[in-house]
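Below, each structure is written out as structure tokens.
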Structure 1
Amino acid sequence: MSLTVRIIIVGILLLLIDWYFYQAVSTIFKGASAAKRNIVFYIYWGFTVLSFIVLLTPTILPLHHWPQFLRVYLIALMIMIIISKLIGSVFILADDIIRLFRWLASYIIKPSMASTTVNTELASDVQTINPHAISRLKFINYVAVGMAALPFMSFIYGMMKGAYDYKVHKLKVVLPNLPSSFNGLKILQISDIHSGSFVSTFHVEEAIKLVLKQNADIIFFTGDLVNNRATETEPFIEILSRLKAPMGVFSILGNHDYGDYVVWDSAEEKAKNLQDLKNIHAQLGWKLMMNEHVALRRGEDEIALIGIENWGGNFNFPKYGDMKKAHKGTEKYPVKLLLSHDPSHWNKQVTHDYKDVDITFSGHTHGFQFGIEISGFRWSPSQYVYKQWAGLYKENNQYIYVNRGLGFLGYPGRVGILPEITVMELSNS
């Protein structure tokens with residue numbers, strides 16, 4: 001399907017959503033003055049025209065050439081308004097269903113009077129009332145607009161506050177077979193920085209300061225350093241290179257790091273982008289693990305750290321990872337830790353074929369950047385797509401920890417599911 005066809009389809013859908021939601025807006029302002037109704041009309045449909053201009057602009061000027069602020073926030077604003085209108089449209093649909101039943105009832109129940117005479121001196125002045133004309137319920141339309149405004153305001157709050165409200169999640173995991181030298185090992189995990197989504201370096205710097213305050217023994221980064229292009233990291237290289245730990249910083253690639261979601265001029269250009277990103281990991285001082293393992297040594301003991309390329313078990317996410325290659329030679333180690341970006345890999349392959357992997361560290365889901373986490377209660381749309389979507393999970397003797405991500409993608413904010421820095425302590429008892 002060509003880009004033009006996709007744009008036409010999306011444009012038609014957006015127009016239908018706008019038209020349908022406008023039914024509630026026009027109902028609310030039905031009794032207003034003509035001037036006020038005109039203002040509402042021009043503002044509402046003017047924004048629709050702006051949305052179409054934004055939709056069409058990438059066909060002339062590719063997104064990566066847009067100013068960073070516009071690319072992140074203008075597109076996000078469009079998405080937020082569309083989602084809010086969709087939510088409001090659910091209530092308009094409820095009104096239409098009620099109207100349908102009222103309309104059907106108008107044929108079943110005989111109206112008491114088909115017409116009425118207006119009290120006037122002219123006896124001929126008679127107004128006929130159509131008993132089958134069913135007006136909209138103004139109250140429900142108020143609710144529709146209100147319910148659309150509620151998520152919109154939540155989205156705004158999530159952009160201003162939630163996106164940078166970094167939370168440190170601390171936990172302890174007991175592995176009975178953990179060598180005594182590794183008892184108390186403090187692992188710090190971050191994931192999904194998505195450097196192309198940040199419009200300044202300030203918040204990334206604040207996050208790195210918080211990471212370093214944890215005084216971890218070792219740091220894991222579990223993929224998606226960029227949205228699409230290696231050049232996105234340029235403003236952040238000095239800041240990210242501050243990440244240090246006594247046992248090193250280890251990293252893997254996520255699905256966004258391969259540049260699969262943009263159109264390249266050639267296969268060579270795409271390959272160069274990936275190589276540039278690999279070189280950036282080295283420049284940062286991170287050990288990028290490409291379907292391989294290393295021995296982690298502490299005292300006289302060793303455990304294995306395995307790192308694979310992205311292996312997606314859901315939808316059409318790529319399977320670049322080679323677990324067989326990475327796992328080979330780890331049989332002698334009493335404990336094996338795995339870095340694998342996509343948590344769906346765990347149930348699809350790890351828990352079936354690699355039962356000696358003790359803990360898998362993943363990211364990818366972002367917890368959908370939206371949900372509820374209050375006093376043990378957790379909900380997010382992410383749970384309908386991923387069985388393991390945030391936090392620690394256990395199956396038999398194997399664990400997986402899914403980091404909620406440090407950055408954001410698409411929507412430049414977070415509501416309920418906040419950006420995460422994970423600190424995991426290992427113990428043998």
Structure 2
Amino acid sequence: MTFIPADPAFRRLWFANLAANGAEQLGLAAIPLMAALALGATAEQMGGLSALQTLPYLLLSLVAGIWADRLPRHLLMAGAEAVRALLLLTLPLLIMAGWFGFAGLAVLGFALSAATVLFNVAAQAYLPALVGREGLAGANARLEFARAAAVFLGPGIAGAVAGWTSPAAALAVSGLTSALAAWLLLAPMMRRDVPQAQQALPLGQALAEGFSLVWRHALLRAIAGCAMAWNFSWFVLMAVLVLFAINELGLAPAQIGMALGAQGFGMLLAALALPLIHGRLRLGMMILLGPAMSAVAALVIGMATLQSGSPAFASLCAGFFLFGFGPMLWTIGQTSLRQAIVPARLIGRVSAIQQVATLGMRPVGALVGGWVGGSYGLAAAIWLAVFGYGIQLAVILLSPMPYLSELPEAMGEEPA
């Protein structure tokens with residue numbers, strides 16, 4: 001598979017996706033480094049900061065889904081990245097003026113995540129209009145390859161820039177990549193995406209339609225439940241990981257960036273291996289690999305609490321590699337499944353509901369992780385995450401997903 005698309009509009013979307021995800025990954029790595037190294041944050045503060053960074057996924061995703069069903073998606077995506085760029089490129093000025101502290105960093109994290117929410121929901125709704133049902137798996141693989149490249153390179157770049165200069169400089173680089181993403185999405189060829197005219201239902205009724213569809217469909221319900229457990233556990237882990245790596249393992253920022261970047265390397269290899277895996281496994285089994293490998297990854301990272309020095313660093317790298325490889329297969333498979341079976345007029349809302357399930361549990365996980373880490377020790381929080389990953393595997397094993405051999409038939413377009 002050639003991962004840079006030939007179609008001009010999809011190629012611009014691919015590069016915009018690469019730039020936007022690169023900006024996000026730089027920010028996700030630089031903000032906690034700035035809190036820990038420059039502002040001396042405690043475990044509870046790190047948990048609160050992580051929660052604020054993820055709260056927009058819970059508060060704003062559903063509204064973003066309604067917008068994505070009613071407005072041109074490429075303009076929503078471009079607007080989100082333009083706002084992110086403006087925020088990040090003004091940050092150095094605020095720091096130099098002495099107007100930026102921990103509270104400002106928390107507000108910035110919230111605002112950047114709000115932009116990511118809008119971009120991600122609109123992007124998932126946009127793709128079927130560009131490639132059609134039969135092209136979804138290949139298109140999602142290409143977009144996920146771009147995201148994997150960003151996850152692989154972003155933390156390492158952020159750690160290196162933070163080590164050479166400051167975390168604020170890494171955030172400025174993030175702003176430039178967001179500006180590039182916005183420019184790519186504003187090209188005239190991107191205007192082919194115009195949602196079909198439909199009755200503007202009241203907010204509550206519009207959301208109820210989407211929730212009802214997800215609840216009634218066994219596969220969509222299982223995907224949402226597994227995602228909730230996965231992401232709760234992920235942010236329990238991520239709330240304490242940087243403090244654990246710095247304070248208890250004695251790792252340098254560059255080493256932390258390398259360990260986090262191993263996730264992106266795993267994602268890249270999974271995207272490259274997708275054609276082979278998809279040809280040998282049923283669709284349901286390919287999707288199942290994500291939760292299964294995540295449970296193993298959590299155990300490997302948990303082993304770092306019993307180690308020190310190079311063995312602990314190796315465990316972190318191996319665990320994050322597995323967190324990249326398996327979930328990449330899950331993401332491509334379950335995203336293509338949702339886009340193929342959900343009616344076009346509901347795709348934005350269903351994508352938003354999935355994003356709430358996928359990322360809305362993160363504030364809860366971050367707060368719980370910070371509280372457990374502060375009250376019972378950082379290692380206890382990591383083992384809580386290990387337990388959570390066992391739950392997410394059980395959810396998907398008990399669903400019809402393992403028996404799914406191919407994409408189901410598309411659901412009918414019911415009137416609004």
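Every number here is computed from the coordinates shown, using simple stated rules; none is lab data. The model shown is predicted, which means the values in this text are computed figures rather than measured ones. Cβ atoms are built from the backbone, for glycine too; each structure is taken alone.
Source structure of the calculated read-out (relative contact order in percent (Cα under 8 Å, 6 or more apart), 19) within 1, 2: 1. Thinking of 1, 2, which structure, once helix-only ellipticity at 222 nm (-39500 (n - 2.57) for each DSSP H run of 4 or more, over all residues; to 500) is computed, gives back -11500? The read-out was computed on structure 1. Among candidates 1, 2, the computation of distance in nm of label points 7 Å out along Cα→Cβ at positions 305 and 369 that gave 1.3 used structure 2.
I have 4, 18, 25, 20, 13, 9, 5, 3, 2, 1, 0 for P(r) over Cα pairs in 10 Å bins from 0, in percent, calculated from one of the structures 1, 2. Which structure is it? This figure was derived from 1.
For which of the structures 1, 2 does the calculation of mean count of other Cβ atoms within 10 Å over residues 273-280 return 16.4? Label of the source structure: 1. From which structure (1, 2) was P(r) over Cα pairs in 5 Å bins from 0, in percent, for residues 161-224 alone calculated, if the value obtained is 3, 13, 22, 24, 15, 10, 6, 5, 2, 0? Structure of origin is 1. For the structures shown (1, 2), FRET efficiency 1/(1 + (r/R0)^6) of positions 33 and 385 (r between Cβ atoms, R0 = 41 Å, to 0.05) is largest in 2.
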